[in-house]
Each structure stands twice: as C-alpha cells, then as structure tokens.
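Alright, structures below, take your time with them.
Quick note: the coordinates plus some simple rules give every number you see, no bench work behind them. Since the structure is predicted, the reported quantities are computational estimates derived from the model, not experimental observations. Cβ atoms are built from the backbone, for glycine too; each structure is taken alone.
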Structure P
Amino acid sequence: MNDIAIRTDDLRCDFGTIRAIQNLFLEVPKGKIFGFLGPNGAGKTTTIHLLLGLLEPTGGRAEVLGFDTRTHATEIRSQTGALLEHSGLYERLSAECNLEFYGRIWHMPSDERQTRMKELLAPMGLWERRKEKVGGWSHGMKQKLAIARTLLHRPQLIFLDEPTQGLDPIAASVLRDDLAGLATREGVTVFLSTHNLSEAEKLCHQVAIIRRGQLLAVDSPENLRVKQSKPHMEIHGRGFSEFLLAALRARPGVVKVEYLDNRLIIDLVDATDTAQLVSLVVSSGAQVEEVRRSDASLEEVFLTLMEEQ
C-alpha cells in the first residue's frame, strides 16, 4: 500500500525568464502534518498551485494521492481540501449556511451535512455560534471556519497556505491547537505552508525548507536541529571577567563565547564536556545561577540555511 501522499520528481516551474521552482524532489507521508517553510517569495504558494493542478509545470512531474497533476487535476481537487489566499467564506451568511452551501457543492446528503458540521465545529467552540453571520466574527474564528470548510467532504489531504497569518499570538496559538486536534481526529494529511518557524516546530512531523524555489533541507524538526546546527550552552550569573571569557574561548570544542545581559552564551563544536566549562567559570570566582544546554531552535537552523545560500 502506498504511504506517500505527495511525490515530486525534479519539479520545475518558470514564469518567463524567472524560475520560480527548480528541481524540487519531495515525498510527503500520509497522515502527517508536513511543513513547507520559506520566506515570502520562496515559491511556497506556487508549489501548492502546481500540486493542485492549477498551474502547469515547466518540467518534471508531481503525483498527489497517486494522481498525476498534469492529467488528473480534477481527481486531485475532488479528494483534497485547500485554504489558500482567500478563505472562501461568504460573510453575509451564517457559519451554518456557509458549510451547508459547500456541502451541497460536494453532493453530501442533508443528514450527513448536519452531522459533519457538528463534528467539525464543536471541538473548535463554534457549534453554538453557527447561526451567527460570519462577517461579525473575529479573524481567528473565520480561519477556524475556513479550515472546517476544507475538511467538510472528508478529504484525504488538505493544503493550508499561511493559515495563521494576520492573527494575534493568542488567536494563532488557539488555531494551531485546533488544527493539531482536527488532524489527529480526521487522520488527514496536512501540507502546511508557512514562514512561522515556531508554528512549524510545534505542529509538524516533518518540514521542508525552500528559498527562491530551491529545496534546502527536508527532515523532522528535531533531526534538522541536530544535523544542521551546533549545540550551545548558556550560563546565567554575575562576575564574568574578560580573563574568563578569554579562557573559555581558548578551550577545545568552544566555537564562540558571548557575554550578554548577565549570561554567557557559548557555542560548541559537538558533545563538548560542559561540566569542565562550568567548573572553569566557578573557579574564576563568578557566581553561577543557572546553566542551560540545548541544540539550536528550528528558527536558528532556518536562518543558518538562509545565510549559507
């Protein structure tokens, strides 16, 4: 049984003399939340349009749910859901009428439409407000309803293009939690395009990083942090002298030492013995309040890859 939802093979897309997508090789496993990360203009939305068969590739090929995007775009769109640049909601209609409208488009029987609405809206706290006009809702509530719209017809795969863009931090956090819950309950594959690195790190099982149409890395967030970055440690305290900083910089395995806001930030080569470094700090007479060691965040990995390119 094929466990791959999306596969691209040397996919390319040109707009005149501009190559928007170049030599893209991807495999997205079924049942996972897959993050497609990159700065604005990286080619994320173009890639989604190619996968939905809305754009014709210049070269290479792509398969979505086993269908070739060039020849079976209708089948792909019938078995997927998408939230792209626009929500697809009618603000003069109630939430219930919006989903009723889309349920009819998908030829869903009346009883199934009502059951499905409750399945999707209740966990997000929208079921009791389904009679309200959408135009009076907050942006976060509208985005929840738009995601419910993409899932209404029980697709195997949904595409979400920057779903938390424009939301305040609290609304974005709530939407992420709701999305994670929906993905688990529905067993759906989610292709999530975003430039929000924190969002991807919290939600995604696997991520791909793209810049100027070129794929830079694909892996789980955890593996990317380990493979693409070096560990570092922070020592919080007081009394860090210039002599101590020089001594630390001279130690094997230490790449860089910075002093900022009563803390030492020490970049390491690999599994350097941090206990010896802490011992050196203490023996210098400094007062140590806290020691932390961690790998770089996904955001730091992302910025490193951008700088390398």
Structure Q
Amino acid sequence: MMSNGSEKEMIPFKTALSRRAFLRSSVAASLIWTLAPGALSAARGSLIKKIIPSSGEPLSVIGLGTSGTFEVELGDAAQSPLVEVLHAFFDNGGQLVDSSPMYGSAEAVTGRLLQQLDNKPGLFTATKVWTDGRQAGIEQMERSRELLGVKRIDLMQIHNLRDWEVHLETLVEWKALGRIRYIGVTTSHGRFHDELEEILQRQPLDFVQFSYNILDRDTELRLLPIAQERGIATLINRPYRRGSLFRMVRGKSLPDWTAEFDCNSWGQFFLKFIASHPAVTCVIPATSSLDHLLDNMAAGYGRLPDQQTREKMIGYMESL
C-alpha cells in the first residue's frame, strides 16, 4: 500500500473501550498525513486527512453527525455524556461536526457543548438551511450560527435540495463576503439523485453530502465520479445503513485479512471501506456513545484498503 502524504505534526490516539474492545490497547503517537484526492492509504498508525479540492485545506476523514444522537433536552443530565463524546472526538483528530435545523435541538445542544470545551483544535462546523424563501433562509442561517456559538460557519449546505435555487444565490453571496467558508448541497434520499447530478454538473459547489455504504453503492456510478471530476468535496451520511450492516455481521468474527488495513472492528470495516474511495472526503457517522465514537475515530487512523481489497470486502458482505 502506498501514501502520497506529507508529514504535519504528532497527534496521539486517545484510547478507551470500543465496540470490539480494540480501544483498550494504547496506540503510539502518530504522524498526520495529508492525502491528496485518490490516495488510498497512510502509514500505519497515522491520522488520515483528505484534501478539500476547492481550497487545498486538509480535513480529517472521520467526522461526526448529530442527527438523532444530539437531539436531546437542553439540560445538564442529557448533555453530560455528549460532552465526553465531543471531547474524545477532538482529542482523536476529529474536525467536522455536521448538524441541521431539521435535527430538532441538535444545533443548540452542539453549540452548548462546544462552549464547554476548552480545546477543540481544527473545529469545522457544518450545518444546513432547511426552509423556503430567501429571507426565511437568511434568518434560519443566522440563527444556526448563534446556536452553534461561532463567528462564522465553515460549511453551509442546502438540506435535501429544499428551495435550492433561491438559497444557493444567498450562499454564493455570503461566501464572497466571508460570512461562510464553503457552500454545499445535501440529500439522504435516492429519489433526488437525478436532480443532484444536474446540480453538481452546473453549480459552483465546494461540498456535496449524500448516503453511501458498502452495500448501497449506486453513487459510485454517478455522484462520486462527478464530484471527483468537478473538484467537489464529499460528505457521506448513513455509513452503517441505519445499523443494518451490524445486524448482518452479528456474531461473526472479522476475517483475518482485515489486519492488512489496520481494521479491528466491524465499525472500522464499514467506515474504512467508504473512506478508501478516492472521491470521499469525510464520513460522518452519528453517535452518542463514547465507546462507539472512539471506535469510529480509530477508522480514521492507519491504512485504508486498496481497490483489490475493497472488492474482497464487497464480496464478503454480499455472501452473507
């Protein structure tokens, strides 16, 4: 396996319990490697970052979603476990936290938790506009910034293409004014893929977000190649197929050959498959569990499977 990376700085992987108890063992301090689009692996133990094509900025390949998991009551008791989750996320090299007004209290909860953290290096805030009309969109985006407690949101996305033509004009204006850093669109529904493909071909986007996993690979035929060709970064949601992938492998041991790409759990198996696609920039699994968060973050370290291994992984899952 090969890496086209460049060394950055030493960052240790902080350990704790994980889905498969992998994170009980300590991992040595590691070098960050920045992967150019298309690079498939980094040296063993190193933190994997991908490049945002429109800017050249490196971004950790494992991010954090907040849908469902951060939709809790605005109180200390409900939020306390999530403080540990966010703390561990940043301690282990995480950067991008993705939310939306659609996710109930998630933006407000995320903002309150971020304010409680003294150390959140590389924080990359991503949220969405999810309403109709220009003025309503402006007001919603301003409210999101206030809830997240940041001076400027890094990435503003149009959620599920809702009123996208109107909002995109605003986003382009705001980016030019420096009010946001990046603009994007999202979908979590396959029925929007035809429209999304046309938008990717024609519009000045920095990011696109959609669903992709080891068994749902239609995006490999159309959306991922277009994003790569057009220099658009990709965020991947629903990486575990809403948990159904774990149900498929329940009670099964990892194949021995997964050690070849530093994989120590089924969660890492599924995430590393996605992250290894050359057009994927960042995967955003959502969790409120510290154990699962640490296991997810481990997928962003070490080697990634090459194309031959990816095909072997697909064959294994399709045989179940």
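A value of 0.94 for Rg/Rh (Cα atoms, Kirkwood Rh), calculated from one of P, Q, originates in structure Q. Looking across P, Q, the calculation of relative contact order in percent (Cα under 8 Å, 6 or more apart) that yields 22 traces back to Q. A value of 2.0 for distance in nm of label points 7 Å out along Cα→Cβ at positions 241 and 265, calculated from one of P, Q, originates in structure Q.
Looking across P, Q, the calculation of Cα extents along the principal axes in Å, for residues 193-248 alone that yields 39, 18, 17 traces back to Q.
Look at distance in nm of label points 7 Å out along Cα→Cβ at positions 49 and 73 for each of P, Q: the largest one is in Q.
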